[in-house]
Structure P
Amino acid sequence: MKRPERPISSDWLDLRRPADERARAGSAPLLDALAEHFTETGADSPVDVIDVGAGTGANPAWLAPRLRFSQHWTLLDHDADLLELVPSQLQDARVRHVRRVTAGIEDLGSLDEAEQDRCLITCSAVLDLLTMDQLAGFCDFLAERRMPALLSLSVTGDVVLDPGHWADAQITRAFNQHQRRGSLAGPDAVGYAAGRLRADGMRVEVAESPWKLGPADDVLLRRYLHDRAQAVIEGAPDMGDVVDSWLAEHLGQSDEGRLHVEVRHRELLCLPPG
């Protein structure tokens, strides 16, 4: 995976983890379909699960207990420091083995050591960080190998803040444009991936997994607002006055316990045809 301009910090990954786990409740039908797929292969051997952009291991920690089959996990990330924070064992009896690999998404082909019908690719909050070329190559990899994949928590670019501010829509447009900088896929990633995989004959199912943040998420809310404002200023320095007004009002609402924010994400399940 291309190293990001600003490496993702472990404290941000820890801070967002509870919101991610609540949001993924909507993925239950996808997990049912995934279990059915591996039951239909008729094999009793463990499934080799390769987690792309594993970070500190939040995705396997959430997913492993919910996969109804035995598993071998490979945790793939370009950042060795983040991988060092992953516990040596995942807390589920169905996990037989875990290994950490410092590598990028372009190295997936060299890790594909298992039978194709007993291998699963996963990721969480990763697709939007890829360039469009990387995303196209990733979709090609899945389609050419008819590889099952569960691609979670991809942002759609849609955000609803309540109470609102007159500049909410303008801030959203500027933020989404910043997320597309340098040919990054940003909020276009999940729609592109779903369309590309369907066009290549894969079965694709989609579920909604929005963050729903409120007063109980005050620390995450404040970090989210500050990071959003910073990204807009980086991409559009002339919006300083607008951003200052937007940030001050929403921080005030958060301080008063009145702010609710919905950040929309989607889960994407990709299965071979048939």
Structure Q
Amino acid sequence: MQFQGQILKMITQNAKPIQYYLNLSHDLINMNQLIEKKIRLKHIGYECVSCGNDEKIYRMGFCKKCFFESPYASETIIRPELSTAHLGIGERNLEVEESIQLAPHIVYLAYTGDVKVGVTRESQIPTRWIDQGATFALPIAKTQNRYEAGMIEVAMKEHLADKTNWRKMLEDDYEDDLDLADFREKVKDYFPEDFKNFYSMEEEMCRLDYPYEAPEKINSFTLDKKPEFEGVLRGIKGQYLSFEGGDFINVRGHEGYVIEMEID
């Protein structure tokens, strides 16, 4: 089988195990069915997720120009505490920013090799957790907009990590009795005074099941350094494909790359 197209992040379905679909120019390929099969990848170009031009990808699937101009790559995507849509103030495109920022948001704890804090729109649960490769996740607050969630996260970051250590996540090592509810009770005291009313103990911890077993060694590669690759697919976790021998590729990190893919 042969496929060709622009890589977008894998679509997921929360099942046991999680089902993964590689998104190649909106053609969906069920990757779970390809585990134990040999896959060949060849990088043949770029297609910016915004303008569609064959320009080298700068970050997040955008060419350099679009990364600094698109509202979908604005600083508030990375730093929600900078959101201003709730004040009627736009950064790049107020209409787009309102659609993102003025929706209910969840502040959560997730275990991705370490316990971390994160923020996402309520509509992105549990997709966001799956994309991060979280084994466990637990909401700790629900806010009315992105700014409120960001302010809580800023306070939490003084005590917890806010980024995923991809290597630890892929090592898949955790204690069977890990309980994020204990962390949730402890972090209540870290909430800013004006945001304590958003604290919630109502949600139960979510456990996520991946089609994945950690290999003995972990080596990541990119299509920039290795434009042609072939290997036997062994598993999937987060947005990483795991190949025989411990080779990993971050699919989301290659959004906007155009590839040819061949399956034996």
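Bear in mind that the values in this text are calculations on the coordinates, not laboratory data. On a predicted model such as this, the values are computed, not experimentally measured, just so you know. Cβ atoms are built from the backbone, for glycine too; each structure is taken alone.
Between P, Q, which one scores greatest on FRET efficiency 1/(1 + (r/R0)^6) of positions 67 and 203 (r between Cβ atoms, R0 = 25 Å, to 0.05)? Could you put the intermediate results ahead of the total?
Working: P: 0.85; Q: 0.15.
Checked P, Q; max of FRET efficiency 1/(1 + (r/R0)^6) of positions 67 and 203 (r between Cβ atoms, R0 = 25 Å, to 0.05) sits with P.
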**Prompt:** Thinking of P, Q, which structure, once helix-only ellipticity at 222 nm (-39500 (n - 2.57) for each DSSP H run of 4 or more, over all residues; to 500) is computed, gives back -4500?
**Reply:** Q
**Label whose coordinates, when relative contact order in percent (Cα under 8 Å, 6 or more apart) is calculated, return 22 (choices P, Q)** = P
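For distance in nm of label points 7 Å out along Cα→Cβ at positions 131 and 179, the calculated result is 3.2, so let me know which of P, Q that is.
Details: P: 2.0; Q: 3.2.
Structure of origin is Q.
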